[in-house]
Structure P
Amino acid sequence: MNDSADDGVYVGNAGKDAALDRGWLLGHFKDPGDPRHSEAVEIKWGVHPRGEERARWVEGEERTALLVLVSGRFRVELPGRSVVLAEQGDYVVWGRGTDHSWYAEEDSVLLTVRWPSVPGYAVPDATA
């Protein structure tokens, strides 16, 4: 269904497009001519099977983040507390500098919005 016309409009499917870029639909990492390119914000369609967890905590986060549960049950670990997103639409927001991790208690789909979109910033994976 990808429709990337020259009119500055992109039409796609989050589930299909997300598979092409680790879930990320919009951000600085898209080509500058792509309507999905943004220096201001990043958006992710995250599909996580039951039992999947972040390989390691994110430390020294440089962005603010919003996670919205679309389906499933998802736990976000923050310093000193756990937040369980259990009902469609449940969400959590944290600011810059907030360490975090997560665990999919059930098969889960989340929409993540992070800002700003930081070029060259990437969280090292567990093998780094």
Structure Q
Amino acid sequence: MCFFCLLHAALALVYSGEAATAIESNADLSYTVPKEGSNLWIDSWFIPADSTHKENAEKFLDFLCREDVAMLNFDYVCYVTPNQAVVDALDEDTRNDTTIFPPDDVFANCTVYKQLGSDTTELYSYLWKTLKSD
């Protein structure tokens, strides 16, 4: 990369949905997952075992899983969807967009972060503050 290009290059840590939206607005941008891997994150909904409104919570989750609602959500956040009906309804370019739908070999090197306990969290906090203060 030439020096001029370095002046205009940028690197950012972003979620795939934000990357897809940004790339849609600017074709000069790209998204990649390092070959060494990255973290996997999952937005999840759950109903606590002691929920006092379990039936309403189930109705809400059913609502979110409706194809029309799930499509609206997909259009808004641009994250991969587990709703096969939504995937099937997408145009071919979107289904083949590796920013939104990474290939299996990308997932092979990724992991879900785990809570490592308060001692590790405190150490990370200390190291991050130290890094920022230098």
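Values quoted throughout were computed directly from the atomic coordinates according to the rules given, and no laboratory measurement underlies them. Keep in mind it's a predicted model, so treat the numbers as computed, not measured. Cβ atoms are built from the backbone, for glycine too; each structure is taken alone.
Once distance in nm of label points 7 Å out along Cα→Cβ at positions 65 and 97 is computed for every structure in P, Q, the highest value turns out to be that of Q. In this comparison of P, Q, the computed figure 5, 19, 26, 22, 14, 10, 3, 0 for P(r) over Cα pairs in 5 Å bins from 0, in percent, for residues 41-88 alone is attributed to Q.
In terms of relative contact order in percent (Cα under 8 Å, 6 or more apart), the structure with the greatest value among P, Q is Q.
Work out which structure the value -14500 belongs to, where helix-only ellipticity at 222 nm (-39500 (n - 2.57) for each DSSP H run of 4 or more, over all residues; to 500) was derived from one of P, Q. Of the structures listed, the value fits Q. For the structures shown (P, Q), Kirkwood radius over Cα pairs in Å is largest in Q.
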